[in-house]
Every structure is written in structure tokens, then in C-alpha cells.
Structure 1
Amino acid sequence: MNLLITGVGSGLGKALAQEALKRGYRVYALGRHLPSELEGKIAFVRADLSRLEEVALKLSLLTEGIKRFELCILNAGTLGSMKDTRELSLREIDEVMGVNVWANKVIIDTLSELRKEVDLLIAISSGAAKNCNRGWGAYALSKSALNCLVSLYAKEITRTHFIALAPGLVLTPMLELVMSQDEERFPSVKRIKNSPKLPPDKTAQLIFEVLPKLKEFPSGSFVDLRDLPQYEYYIHKYGVY
């Protein structure tokens with residue numbers, strides 16, 4: 001089984017790659033960093049997904065000779081600055097959109113052009129796509145657009161099952177950065193601090209366990225992992241505050 005994944009440098013992406021290896025996948029990864037724990041274990045091509053003009057070539061090099069991916073996880077993402085929307089410049093929003101949305105479009109288009117078969121494609125989304133909490137401007141906009149992008153491709157590339165997946169609160173460097181923000185100004189920060197969170201490795205394990213369930217949702221769906229019954233079990237067993 002082949003897995004294509006982006007953003008394995010840390011956090012959830014790294015945990016997903018490690019979990020995939022445990023489950024017998026051959027892992028092919030694009031990203032800026034390769035953790036030492038994955039060196040020699042996966043196929044990796046260094047790529048900065050903010051440089052959109054390079055993504056297609058890097059992906060072509062990574063996937064040369066591979067005709068089929070049972071699973072593709074578009075995990076790479078960036079938070080951007082937590083500010084009020086009126087304080088965000090268009091350049092700041094565009095930088096977040098570039099990594100969180102347009103790089104994924106390039107990847108999907110390139111896979112199609114190269115005639116790579118993909119059974120299940122998961123784009124890592126966020127509850128921010130629906131909550132639109134204060135301070136999350138560029139990130140929320142990008143994840144909302146990503147959900148729409150996934151829905152559109154599901155109608156166009158019917159041989160692939162598309163899912164936009166919100167993984168819930170995961171103790172990653174990105175979430176730690178969020179929790180360091182002003183909770184008086186951004187009330188969602190306080191709620192996040194007081195809510196149970198899962199370590200990356202347990203979230204990755206849960207995602208792989210629910211893969212069959214994800215295929216039961218219509219292609220193009222937005223699925224929040226927290227809405228699945230398995231999530232409650234994981235929170236009770238592994239959740240931390």
C-alpha cells in the first residue's frame with residue numbers, strides 16, 4: 001500500500017507517517033523538513049509548498065514510477081498571524097491561502113495530469129472552517145476554502161473518494177502557538193486551553209482506524225473527527241488538558 005503525504009516535519013504529519021509505517025504502508029512525503037526518526041524509512045522530496053511554482057515538479061520526482069496511492073493525506077498547513085481580520089493585509093491572507101489551499105490544488109491537479117490513481121484523499125481541515133472565531137481570520141478563510149475545494153474535486157474526479165477532515169484539538173506546535181495568544185482578546189484560546197486534546201500519535205492512530213468509516217461519507221464531505229463515536233473513547237483514554 002502506498003501513502004502520499006505532505007508536511008511530515010512535526011506534529012500530526014510526522015505522527016501520521018510513523019503510524020502508516022507501522023501499518024505496512026510505503027510512505028512518500030513532500031515537506032520542508034524530514035525528522036531524523038523518518039530518515040531512511042520513507043521516500044522524501046524536500047519542497048516548500050509556499051513556492052507554488054515548484055510543487056508540481058517536486059511531486060513528479062517523488063512519485064515517479066508509482067501508479068497508485070491507496071491513501072493521500074494533504075496535511076501541510078500554516079496558521080498565519082492571529083489578528084482581527086481588519087488588521088490582516090491581503091499579503092498575509094494570501095500566504096496562508098497559498099499553503100493551505102493552492103498548494104493542495106496543484107497537488108491534486110498534478111496527480112490527475114500524471115494519471116496517478118488515488119483511492120482515498122484526505123485534506124486536513126479544521127473546525128475553524130465553520131466556527132470563524134475571532135483571531136483566526138486567514139486560517140479560517142483558508143480551511144473554509146479547502147472544504148469547498150474538496151467538494152468541487154469530488155464532483156470532477158469521481159474515481160477518488162475525497163474527504164476534508166477536521167482532526168479535533170491535537171497537541172502540535174501549531175496548537176501550542178494558539179494557546180500562547182491573548183485569551184481575553186481571542187476567547188476561543190481559553191476554550192481550547194480548557195478542552196481535552198489528543199497527542200499527535202493517538203490522533204494519527206485514530207485516523208487510520210476510522211479510514212473505512214470515512215469512506216461511508218459521500219465523497220467531498222467535511223467530517224469532524226470529534227463527531228465520530230471512536231473519538232470519545234480516545235479522549236477518555238488518552239485525552240489531556
Structure 2
Amino acid sequence: MMRANGPFALFKWEALLGDFPFFLEGLLYTFVISLSALLLALALGIVFGLLSSAAFPPARAAARVYVEFFQNTPLLIQVFFLYNGLPFLGLVLDVTTIGILGVGLYHGAYITEVVRAGIGSVGRGQREAALSQGLAYSQMMGYIVLPQAVRVMLPPLTMQAVNLIKNTSVVAIIAGSDIMFAANSWSSGNLYYGPAYVAAGVLYFCLCFPLAKLASYLERRAKQAFGQADPGQADAAATRAAAKGAVTGG
């Protein structure tokens with residue numbers, strides 16, 4: 001039951017509803033920055049994931065350095081460096097760009113590991129069979145490995161998207177106009193913190209819950225697909241696909 005002057009008093013909710021378009025602007029900003037950062041993270045994750053699975057040791061080392069650095073330093077410090085450190089190097093970026101770069105670089109490291117694990121889930125025998133058919137490394141990855149690895153990668157990639165959306169809240173620290181900034185800014189003027197943060201939580205939930213359910217669905221589908229798969233048939237299919245790919249690719 002809400003007390004007349006409690007943190008969740010009715011008049012505070014009425015004030016929130018009156019100013020709710022301000023929160024919707026924060027929701028739209030969060031969606032835009034999340035989508036942009038996710039595209040950047042996917043691009044980095046695919047590139048460094050392929051490098052981490054390459055036979056060339058320097059390529060694997062470069063991928064490892066990227067992953068270890070961004071996974072083992074806090075996202076908040078990385079964003080602060082982009083916001084406060086880059087101007088000392090003569091590079092000044094707007095808040096939105098900093099948010100996209102910071103969140104994208106950070107989650108790109110985690111997506112790199114997802115891509116690496118997905119590639120590693122494809123049997124070594126299939127790769128050897130593809131190479132024995134005369135396929136180049138790029139053809140082997142394109143025709144054989146990646147199409148199978150995608151099924152393994154989709155569930156954790158979806159969960160990374162959920163985590164990425166939640167981590168965009170750090171841009172509020174540098175005055176990014178996201179959901180958290182809207183909640184902080186609105187409640188700092190009237191001290192109605194209770195409704196503000198409940199509303200922010202609900203908006204994040206609306207963005208993240210569908211993706212979380214999608215991740216669970218994809219994970220069940222992947223388990224069913226792999227549970228019904230026959231390894232011998234898979235290797236045979238891979239060899240046939242490799243031969244076909246070599247012909248069409250040539």
C-alpha cells in the first residue's frame with residue numbers, strides 16, 4: 001500500500017505519467033545506441049573470432065590481446081578513458097559515439113569468444129575433409145564451418161545482446177541521453193526516485209526480456225538439432241558440401 005508521502009506515493013506516479021515522453025526518448029536513444037554498438041561488436045567479434053581460430057600464431061596472439069584487455073578491465077573505466085583520455089590525444093568524440101565505441105569494443109571481446117567456441121565446435125575431421133577436397137581456407141570456413149557454427153553461436157550471441165543493452169546504462173555517467181540518464185535527470189529535479197527507477201527497470205525489461213526468451217528458444221532448437229544429428233552423416237555431408245563448394249567456388 002502506497003503511503004501519501006512515501007517513495008511510491010500516488011502523486012509521484014501521476015507526475016511520472018505526465019512526463020513519460022521524456023523516458024520514451026531515453027528508450028529510443030538506448031535502442032539506437034544498443035543497435036549500433038551491437039553491429040560494431042558483431043563485426044569485431046567475427047573478425048577477431050576468425051583470427052583466434054587461424055593457423056597463423058601472430059593472428060591468434062592479436063585476438064588474444066584484444067580479448068584479454070577488454071574482458072579484464074571494467075567497462076566504466078574504458079568509457080571514462082574514451083571520454084576523458086582521448087581529448088588529451090587531440091581526439092574529441094561526441095557522447096553517442098563514445099557510448100557506441102565503448103560498449104561495442106567491450107562486447108566485441110565477448111563475441112570473439114563466442115565465435116571462437118562456435119568454430120571450435122565443428123569437428124576437426126570436417127575441416128580436414130574440406131581441405132582434402134582442395135578447398136581454400138576461406139572456402140572451408142564459408143561453406144563448411146561457419147554455417148554449422150552459427151547454430152551453436154546464436155543462443156550466446158542473443159544473450160550478449162541482452163547484456164549489451166543493460167550495459168548501455170554506463171553512458172548515463174557521461175550524460176548520454178539513455179534510459180538511466182532520463183531516470184536520473186528527471187528524479188534529480190523532483191526527488192521522485194522510486195517511480196523513476198521502477199520505470200527505468202520496466203523499460204530495460206521490455207527491451208531485454210524478448211531477447212532472453214529468444215535465446216532460450218534458440219538454445220532448445222540447437223540442442224534438438226545436435227541431439228538428432230548423426231556424426232557420421234554430418235561428416236559425409238560436410239565432404240559432399242566441400243566438393244560442391246569447390247566446384248561452384250572455382
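Taken together, the values in this text are just the output of simple stated rules run on the coordinates, not laboratory data. None of these values were measured; they are calculated from a predicted model. Cβ atoms are built from the backbone, for glycine too; each structure is taken alone.
Given structures 1, 2, which gives the highest value for FRET efficiency 1/(1 + (r/R0)^6) of positions 140 and 196 (r between Cβ atoms, R0 = 41 Å, to 0.05)?
Sorting by FRET efficiency 1/(1 + (r/R0)^6) of positions 140 and 196 (r between Cβ atoms, R0 = 41 Å, to 0.05) in descending order puts 1 first.
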If FRET efficiency 1/(1 + (r/R0)^6) of positions 188 and 220 (r between Cβ atoms, R0 = 30 Å, to 0.05) is computed and equals 0.65, the structure in 1, 2: 1
Value 19, calculated as relative contact order in percent (Cα under 8 Å, 6 or more apart), assigned to which of 1, 2: 1
Origin of the value -0.54, where log10 I(q)/I(0) by the Debye sum over Cα atoms at q = 0.11 Å⁻¹ was derived from one of 1, 2: 1
Value 1.8, calculated as distance in nm of label points 7 Å out along Cα→Cβ at positions 28 and 44, assigned to which of 1, 2: 1
Top of 1, 2 by Kirkwood radius over Cα pairs in Å, for residues 12-51 alone, largest first: 2
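Where does the value -12500 come from, among 1, 2, when helix-only ellipticity at 222 nm (-39500 (n - 2.57) for each DSSP H run of 4 or more, over all residues; to 500) is the thing being computed?
Going label by label, the one that fits is 1.
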